[in-house]
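Taken together, the values in this text are just the output of simple stated rules run on the coordinates, not laboratory data. Note that the structure is a prediction, hence the values are computed from the model and not measured. Cβ atoms are built from the backbone, for glycine too; each structure is taken alone.
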Structure P
Amino acid sequence: MKYTNISLEEGLKKEWIITNGIGGYASSTISSANTRRYHGLLVAPLTPPARRHLVLSKVDESIEIENEKYILYTNIGRDYIAKGYQYLVSFEKEYVPIYTYQVKGVIIKKYICMEYGKNTVVVLYQIYNDEKEAKLTLTPLFNFRDFHSDTYQHTFQMKQEEKKNKLKVILDGHSQNPIYIHVSEGIYQKHENDSFQNMFYIEEEKRGFCAEENHAIAGSYEITIQPKERKEITFVASLEENIEEIKAKDIISKEVARLSSLVYDSGVTQNLSAKKEIQDKENIEKIELLRDYVIATDNFIVYRPAFQLHTIIAGYPWFLDWGRDSLISFEGLLLKTKRYDIAKEVLLTMIRDIKFGLVPNGYSGYDNRPLYNSADSSLLLFEQIKKYLNYTKDEKFIKENFYEVMKKIIESYQNGIDVEGNDIYLDTDGLISSGNEHIQNTWMDAKIGNFVVTPRNGKAVEINSMWYNALKIMEELTILFENKEKARQYKDMATKCQTSFVKKFYNKKRKCLYDVLGDSKIRPNQLFALSLTYPVLDPKSEIAKEMFETVTKKLLNPYGLKTLAKGEENYIEVYEGDSFKRDMSYHQGITWPWLLGIYYDSFKKILENEKSKTKKQELQIKYDAFVKSVKDTFSKELKEGKTIGGISELYDSKKPYEAKGAYEQAWSVAEVFRIILENE
């Protein structure tokens, strides 16, 4: 993925991100201008993966040739733009971001990489000088703040120590977290009481937040480049103290090797690579696409040292690990890439803090307190355990670690759960009811103060689809691990659930399913009735076919499924404005890519169960067109979209389907990758 002739507009819109495996990241735009308060070269979790802090905003570079100074950085203020982008020849990213600048006879390539498992970022400068002596100046812009906040109109208190090109900086009295800088060569010039004033963040202003902030400047490094000289400079920024021996080239090589191993071990490119027509352009493009997807999946897999287990980050820049998102992403991120050992750890993370039968929906970003506002995470666990078994056949691991837990979850839902207002209970009709008008415990969870934007309390369609699926999986596992007689309880409960479901959820007038009993709005959640291992709707039934056709007509577009059909009350198709306006539209018509996964699974079941040869042929043509659309849309999105090498959280529901929300989202990547990989 290489960009040349980059305009300022394009340079500010396209973003990149790389991660360090513990929740930290480096991210910016391809112009190198930070357009969000979340951008930075070192955003470090102080309690991995939580308590992320902006440590190093960026490094501003300039070069002096024949006493004339040329800035290479691009920064934005309300009334000015530092125009370093004029010298930006190209930006590219396969494994790490690479900027190439050219000023007169000097070419500078800048590589950015994080050290895996550490709060350390390295920048490698490869400099190719021509005939004139030149001087490169590197100026780090520091900060030390929670990444959700800002330092607008802030005056920094800074202490610094410099010795042999190693700098120690303490900002605002944070002596427990010094910032360390090391540059492989050059002369350090200390600045007194200096700061960068009022950096302007375009994206934050769009989102209705404070859009300016200050950064601290401790000093600059000056490096002389002789005529005809080729030079490599290592710049390191870290919360680790011992960084003097780090060479950026070594860190980059290790990271490229690590990512290449993940691609190889996943096996996703093996069949394509083995083909004789390897030089065929189409085949090479397929290999590159699958490689890029595997690399994208790795961004979300992080280690929680406090648990000594891996977990899944829901999305960047602002999300942490959420149970619901982790489980929906589980197959695409881990099973499809054959990271089975990590998959084990993620499943163990899910049950580590179960309370009264509830898998945590996430953990507080400040004190690691588990949060239980979810009626579906526990039920999603059953589906992913079943998928883990399908891939690994590791029955021993499931029996020893999960079987009893799963039984207790079912018992808890039977007996009733009222943790954090979830109010989950099994009604006499065999269906699950949950929540109240003040609680958001499904994935449509936007809440403004005490106001729930999309109240879905009562008997929600996907919760009961998952409940039926969980019961059938428990029936299967009980036969496997105990006996058929004990499994009968789950079978009877499932039968009762299914009978009531078909009778009560079918909306004959609208030819679909009720989203919640009593709510006839057309939403995508009804697809769970078909998409799971054990669909509560018979895929051969006319009800299933009608429902699927209605969803297709009303909700499907190239980038995903809309969360509400056009024409419904409060439908909104553009995600924009301040936090109130955005929350009011979040699940009211906006398109989400991850929903393509449940649509795809539903489509497969409809196709596989069609008995009419003629209708099956017609369905096959539509299925192939759908898969091609997903592949074409997101192949382009991965290379040319908002996030280089990633997929955003959501999209507007009208052309040009602009990417919005978190710019790198786990379940978006996971579900699109799964569809593409299964149809190669």
Structure Q
Amino acid sequence: MISLSNIHLQYSHQVIFDGVSAQFTPRDRVAIVGSNGKGKSTLMKMITGDVFPDKGEIHKAKGIEIGYLSQDFAQSPGDLSVIDEVLTAFHSVLSLEEDLRKAERLIEDYSRQNHPDLEDALAHYGNLQHKFEVGDGFTAKARAEEILGGLGFKSEDFHRPVSQFSGGWRMRIAITKLLCASPDYLLLDEPTNHLDLETLEWLENYLKSYEGALILISHDRYFLDQLAARVLEIEFGKITEYSGNYSFYEEEKVKREEILKAQYANQQAKLAQLNRFVERFRYKATKSRQVQSRIKLISKMDKVELGQKEKTIHFEFPEAPRSGRIVLEGKKLGKAFGENLLFSGVDFIMERGEKVALAGVNGSGKSTFVKMILGKEAPTGGELVIGSNVSVGYYAQHQVEELNLTASIYDEVLEASPPEFRVKVRTLLGSFLFEGDDVFKRIGVLSGGEKARVALAKLLVRAHNLIILDEPTNHLDMESKDLLIEALQDFDGNLLIISHDRYFLDQITSKVYFLDHQTIKPYLETYSDFYERVWKKRQAEVKSLQSPKTEKKDSALAAGFKSKEMKRQEAEERQKRHVLLKDVKKEFQALEKTISDREKQVRDLEADMASEGFMKKSTHDMMQASKKYDDLKASLEPLYQKWEKLAAQLEE
């Protein structure tokens, strides 16, 4: 359990939290929502202990593990390979492996020497083995490789240095490490920003069966709908809770606002009635008691207040210059890199006004296709024709990362502007909520959402009639994304969009280009229809083509990835059996020695009683010997019975 009680936090004059409380329980599924800069990431950092409140208390259950993926994580590239970097998540348990080897060698030595400390060595080995298995020591590498594969890494990538990968791929490595560590509370801040549809789908499915608690910040509606069972909204320093997924939250918020408006209207009507009475009879002596009663009623009334309205960005794309009817045309288009053929013999036409989603599995050639349109890659077969009077604008997936961090917001946008637009830069920045002296802030101090707004502003300084958007919703909050959707719906030019955000694509596009089987197929339908009818079927085909060997391996991996709780219970059972076996063996060995000693005494007595000298003993001595013999024989019977029970217990 993690609980926050009456938390207050203020930065300069901005109140982030004003007396908020929240609880997070094991197996919780929580989405934290709100506009950028309102405290979502700060709330996560308070849970991890990276930020401390000015007032209030944070309580965490003893011994819980918290894993945190920051949206602006800084992972040092280092010299480690991808797999070695991921395996650092298992460092504490893998360090036990050498201890296990040492313990095994010690047991071998003690066994040969019949050393008296052998039992203690076995017990120590059992404890090490228990810790090793509970910590996934036996399956660590297989688990790491399985998660890396799910997040888009190929087997040949595992041994490449982390430094060779971009920031987006390093974020996937960071996610892999967290999933391998499997903390009790997993906090993910914008985990989908650098994922494509394949890896997003894999991550969704993986997190659905995650055993610990999930606390998520994401601006992907479908992602939150799949995973969240509770929503915490941060607004004006307060936290409001909704029990349900994101869609429920959206509907419920509207209902609550309507109820609040009705309550406000009713109260205002009641107040107006009371105030009219007070004003009418304030100076009438016969009504003074009623007037005072109503004044007191007004003062005691809990005032219903309507929520404040936040400022929102507002913008529109410049009017698109008119192009020819055909904007883009492929004629027997082909592209290959050596023996790697992406597509060939492709014919297609994009006509004026079309808004198209570009889809395809990893490595199918989406990025290459875009580079060909931009003139950065040449076809290896056929031709790609850009239509008459077509001006191409491009928003890259990593546009935010390419901003000049030392420049001011104003200078960054001014530099991208043509001469005729420079006088409008301040107005444009104002529409993106950069007002007054804020326009002179350095890019480096901005949040991810603010940087995304700067990158979008740079796209609007020139008029284009074909705009290519590669993951444009990364870092945008829900409200900004909705406004971008409206602007793109109103845009009268052509759009070609690559995005993992299915909701975003559904609102804008009505056609899909699918790069598959070394060709480009057009589908005249919404992205969701394409996803259900085509994409899922294609994914099923890929899975059905897996070899039996691969399926067997996957099955073995699945069997190996038991839950922490299950592995803990199994290891504890083994430890109990080991302790029990140790005690039973000691008792069994002691009993065998007792039986052996008494059987020797019986044999010695039998030999003595059979000797010639025995008959020469006195009658008293012979009777004593005979009685001792009978007693020894009688005492062996219960010892034999106990031996049989212990032997059966050991076998069991």
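Before moving on, here are some points about what is shown:
- Given 10 for relative contact order in percent (Cα under 8 Å, 6 or more apart), calculated: source structure among P, Q: P
- Distance in nm of label points 7 Å out along Cα→Cβ at positions 207 and 423 derived as 4.9 - corresponding label from P, Q: Q
- Value -15000, calculated as helix-only ellipticity at 222 nm (-39500 (n - 2.57) for each DSSP H run of 4 or more, over all residues; to 500), assigned to which of P, Q: Q
- Structure from which 31.1 was derived, mean projected area of the Cα convex hull in nm², options P, Q: P
- Parent structure of the calculated result 0.85, given that FRET efficiency 1/(1 + (r/R0)^6) of positions 487 and 599 (r between Cβ atoms, R0 = 41 Å, to 0.05) is the read-out and P, Q the choices: P
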